[in-house]
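Student: In the part that follows, the structures are each spelled out as structure tokens.
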Structure I
């Protein structure tokens, strides 16, 4: 099911009071991903868009 997706990083902790999270980007070139409009999280085996 996830063959169209790739691992970019992981949530390291929550941040602030508005549901923000800190994400560790596991990539050599993180600047390529700064302007993403959405990402998908693997939640219980399902890709959930955020």
Structure II
């Protein structure tokens, strides 16, 4: 699993990515959504682990 820092770097890359056509625009939107979901899951997992201890 990627570190939180790596996930934020990828998210920043895709947010700054300039699409040149419709397909790459769709890819950009999907990648942003994917990395936002991964970050949320990563943060949730850390909080969940802290609650169990």
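Rule-based calculations on the coordinates, nothing more; no lab input. Everything numeric here is computed off the predicted structure, so don't read it as measured data. Cβ atoms are built from the backbone, for glycine too; each structure is taken alone.
Student: A value of -29000 was derived for helix-only ellipticity at 222 nm (-39500 (n - 2.57) for each DSSP H run of 4 or more, over all residues; to 500); which structure in I, II was it taken from? Write out the running numbers ahead of the final one.
Tutor: On the way: I: 0; II: -29000.
Computed on structure II.
Student: As an exercise: relative contact order in percent (Cα under 8 Å, 6 or more apart), calculated from one structure in I, II, equals 24. Which structure is it? Numbers along the way, then the final one.
Tutor: Working: I: 24; II: 40.
Attributed to the structure labelled I.
Student: Sticking with this one: Check the numbers for mean count of other Cβ atoms within 10 Å over residues 7-14 across I, II and tell me which is largest. Could the numbers behind the result be given before it?
Tutor: Working: I: 11.0; II: 15.0.
Sorting by mean count of other Cβ atoms within 10 Å over residues 7-14 in descending order puts II first.
Student: Right, here's the next one. Among the shown structures I, II, from which was the value -0.35, -1.28 of log10 I(q)/I(0) by the Debye sum over Cα atoms at q = 0.13, 0.26 Å⁻¹ calculated? Provide the component values of the computation, followed by the final result.
Tutor: On the way: I: -0.35, -1.28; II: -0.38, -0.94.
The read-out was computed on structure I.
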